[in-house]
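Derivation of every value follows stated rules applied to the coordinates shown; laboratory data play no part. If you're wondering where the values come from, they're calculated on a predicted model, not measured in any experiment. Cβ atoms are built from the backbone, for glycine too; each structure is taken alone.
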Structure 1
Amino acid sequence: MAKMLSYQQARQKVIEIAGAQARALSPEQIELAAGLGRVLAERICADRDYPPFDRSTRDGFAVRTEDVCAPGAALERIGEIKAGDAFAGAVGPGQCVEIMTGAAVPPGADAVVMIEQTRRENDRVVIERAAQRGQDIVARGTEAKAGQALLEPGTRLNYAELALAAQVGRSRFNVFQRPRVAVLSTGDEVVAVEAAPGPFQIRNSNAVSLAAQAALAGAEPVPLGNAPDRKPDLRALIERGLAADILVLSGGVSMGKYDLVEDVLRELGAEFYFDAVAIRPGRPAVFGECGGKLVFGLPGNPVSTMVTFELLAAPAIDLLGGTAARPLPFFKAKLAAGVKQKAALAHFLPAQVSWPGDAPPEETPLVRELRWQGSGDIVALAAANCFLVVGPEKLEYTAGEWVDVMPRRGFF
């Protein structure tokens, strides 16, 4: 029988079940420009040494260290080399070559002296500081050797990884297909975004937020709209959703007369691993398998839906997408004002974190809970850049105490 778990236990159960059935989806080949956020399905190796030549890291002069072992050496300038050019000849005794950042160090030279450490005297260049062998040079092959593995399967591609693929000439490569996440909201009170709601109806914001969260997590959202509180209609839409890799429902998972999601899923043969999580907002969250597919039944209140998706559904998307589940990005901040909660649950409170100075690593982050009206208050969450995490082991904090903070995805 399903039971209530802590959010850590619930998240670990999702990772366990998703990891056990995770069969990375079939690879597909894409263009480099389409790679952002995708998960690599092949190894990418260096096509040559990097750098492919001894590279200058400064604008200055390429010299022989034996000529500049003491300050004041006056050298003959025999030429200039800029990035991308070749130099005909070599640096001999008493000579130097003017060189630009990124250029290949000419034969004979074994150091670069930055231009700020030199001066001109007629047709000579005076080196004002002694130089050491290898100074301001990145030697050939010190970043990577030809054939070296640079990116492994399962790597999520961000700007640095894409730049690396571009550097080694991989304009096309294989990635895993993104998991398809069916998104279904429920409830007679829910109307389409473009509709004019009645006095006691609400527009379908959950379908929008869940699709956006699924996309941010690396999935392909499959919107199914809204199911009314009638079993035949709900069953038909759930069956459509089970054609996707993951089905995420919002609403219909509490204890009310018209909370029908679990009943319908049971009729379809679902097995549940938990049906409540010890958090606020988001306690009535359900996770199980149905027909070999992962199913999440999330609460209907919008903030609850957003919190539980991030805590529970996001790691399943990682695993089915061919990579490891990303850890929750908690960090510590000091409270700007005290907070107090009553229920012995883990509370995820909409909050704002900021750094008093211009250089965040050098300043203490301060976090402040925002005024909010409970789990239906999207206005407050849109103003938040993080969640302040409180309890259940300690429910009251005073200003100045350190607390855990979980950023909203994409904010930091």
Structure 2
Amino acid sequence: MRKVIACLGSLGFVSGKIYFSETFSSGWEKRWTASKWKEGEGSQGTFELNTGKFFKDATEDAGIQTTADARFYGLSAEFPTFSNEGKELYIQYQAKYEKDPECGGGYVKLGPKMEDPTKFGDPTVYNIMFGPDKCGYTKRTHVIFQYKGKNVLKKTDVEYKNDDEFVSHLYRLVVKPDNTVRVEIDDEKVYEGSLKEDWELLAPKQIPDSSDEKPKDWVEDSMMDDPNDKVPDDWVTEKRMIDPTATKPSDWDDDEDGEWEAPTKDNPDYKGEWIQKRISNPSYKGFWEARKVDNPEYVDDDMVYKYDEFGFIGFDLWQVKAGSIFDNIIICDSKEEADKFADKWKTLSAHEKEAKEAEKANEKAEEKKKEDEDDDDDDDDKADAKTEDI
């Protein structure tokens, strides 16, 4: 009996399902299709394999990099279609900015299989869009879900966390069957919450009653002028006054010079604009809102997380400044499988940070050396000048 239980236990252990993975090893160009969506406009960019400035292994650490500034980039890969119904979905990849894109994205899109991948672009229907996006001071990590034909952004932004250049960042999105979502950046949770609550996928349960009207005596002003506060009798609001000491010049001719007017000067009694004191309004009732009623258009959906078909992943980007590198993509239903790819990032990221710090230290050392040499040259010049004087 014990042997049977042991066998059943071993059969019960099943490794996670990997739907797609890519490390951009040899032959990656055959696995990915370049978009020609913007080719006719002359603004279609191309990806090339590159490691970036800092890397540990020239082959292992190479990913695809955007190459030219002010270009659209489109690249997609297909895989056997699947549905995430009843399973956790892990979407994970690395992104590294070799320079600040200024205005541009670094996100991925996943959706149903396309008829023509060469037309992949902004109009292409997708299920999920996930990853960093920046334009000027606006920075966030996009988490967009398509629901009933509408692309829905999260109500509040998810942290960006991709400001430092030359260092790879790990982006992980987990979509769960309980309609919750978790976002991790660099192996740290930056968001976890409900699809129903934090995205406007469903119509609101309740809406304002259109027949409810604000009472005529409703007061929304919390403050009011103090009726007992009066302008003091000696309060002077005239900034300028006629100079009482001024006299009409003896040679002034009204016919030729016009009617004489005394000049003005600053009024020494001027106190500025008088402002009535404000007090709390005893009639204040607060901000009026119409009462809520049940929304007849509300329909609950306990499977908002589910998509019947995933068939492609792609990069559909605009970048003002190119140089972004993407690598180590995995789509799976297992944390363990995603963690294996995360280990690649941990090794590379640690090396990149060390190399970046070493470069900074070398630059400081070189600056110090140059300063010392300049100081020595100044001392030599002073010594030469002193000798000439003697």
Structure 3
Amino acid sequence: MKIVRLFRRLGIAAALLLVMLATACIPLPADPNWGHLSLAGDPQQILFAFHDRIVLINPIDGSVSQLRDPEGNPRYDDQNNPRQWSVQVTGGEQTRFYSTPLAGADNTLIAASYDKRLFEIDFPNARVISSDGIPVGGHIVTDPISDGERLYVGLSEGDLIALDMTDLASRVWTLETQRGVWSEPLLADGRLYVSSMDHNLYAIDAETGSEIWRLDLGGALSESPVLYEGNLYVGSFARKLFRISLDGQITAEYPTTEWIWGTPAIVDDTLYVGDAAGWVYALALSEDGFTPVWSRQVATRVIRATPIVTEDSVIVASRDHKIYWVSRNTGAAIFERNTDAEILANMLVIDSEDNPSLSEPLLIVSTMANDKLLFAYTLDQGDLRWRYAR
């Protein structure tokens, strides 16, 4: 099987881990009992990282995908049982995934573990290439990214490092921050835009690691910025949403009821984002800044996941166990679904055009409960298609 597309999704660990630390609820390393979703393979399947394992899920029925040979025939073990695409990484209590794997060279995946190691995975054979992993010198709680030459890895203790993609071990450069990088950097036009828990947004030369500018936004930055029409948009724990020019100037800001922990979605010049109090904001973007279209408290608890925007609706998920479909034009409630489990991870949409076996697009939702790790709903009507449990 050849990897055709592997869309990394926005990291989710930053917000939850920060809450745990701030409230002293639980010490690190917390077992990441929520999943990280991306798409891999042809046709597209769900790559799901949780706890100390990674599985490939068939979007048709929610079963673990079978391993197949290059001709597409199922593979079998010594007892003649079909082999499944499932990888478990061993090593200890800190061998946990707070991020989703990304595509490497030669049909490999690169998976970053909290225990300061990178693991290469042979994708066609669902096999860890080296069980010892590659040490990186710091805990990892977010998605690495790559430009093909370098792998950029945020370390929660304070640094963003660039590693040579040829061996994943040679450090090319290091950006030091004061309180760590808990979200993946944004790579655009040879620059990295790095959100840090030290309140700063950094612009970095991706090749050399040289700092171009930094901007203090008055609160921790737990998630990645969005680049749209020549501006950066990012929310902070200062209860504000910011528009920032590419030369590092704040050109507009908008106050929110509570902290913004997730990355906004921007569609057709309108920005959609949720906050820690369950409010959702739809803001029109213009040269003058942010113009409210609508806002209302949709959920009763944290909205962490980036909203999914369809033609008619905005879909948000909350720690109050619910997924909400609201009107894209007015924010009015359309319907909701109860998962009976907290939702913090970003949701995933699988388009029927990318997987011809699907009759319609599916919304994939990951929860924090072992007995209901994944739900698949139809995107427009919210009909439950399947559920995956550990």
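Given structures 1, 2, 3, which gives the highest value for volume of the Cα convex hull per residue in Å³, for residues 46-237 alone?
Checked 1, 2, 3; max of volume of the Cα convex hull per residue in Å³, for residues 46-237 alone sits with 2.
Quick check for you: by relative contact order in percent (Cα under 8 Å, 6 or more apart), which of 1, 2, 3 is greatest?
The structure with the largest value is 2.
Out of 1, 2, 3, which has the highest value for mean count of other Cβ atoms within 10 Å over residues 206-213?
Top value of mean count of other Cβ atoms within 10 Å over residues 206-213, among 1, 2, 3, belongs to structure 1.
Computing distance in nm of label points 7 Å out along Cα→Cβ at positions 86 and 126 for each of 1, 2, 3, which one ends up highest?
If we compare distance in nm of label points 7 Å out along Cα→Cβ at positions 86 and 126 over 1, 2, 3, the biggest value is for 1.
If semi-axes √(5λ) of the Cα gyration tensor in Å, for residues 286-325 alone comes out at 41, 24, 7 when worked out from the coordinates, which of 1, 2, 3 was used?
Only structure 2 yields this read-out.
Using mean count of other Cβ atoms within 10 Å over residues 110-117 for the comparison, can you identify which of 1, 2, 3 gives the largest number?
Largest value of mean count of other Cβ atoms within 10 Å over residues 110-117: 3.
Hey, semi-axes √(5λ) of the Cα gyration tensor in Å derived from one of 1, 2, 3 reads 58, 27, 17; which structure?
Computing semi-axes √(5λ) of the Cα gyration tensor in Å on every structure in 1, 2, 3 gives 58, 27, 17 only for 1.
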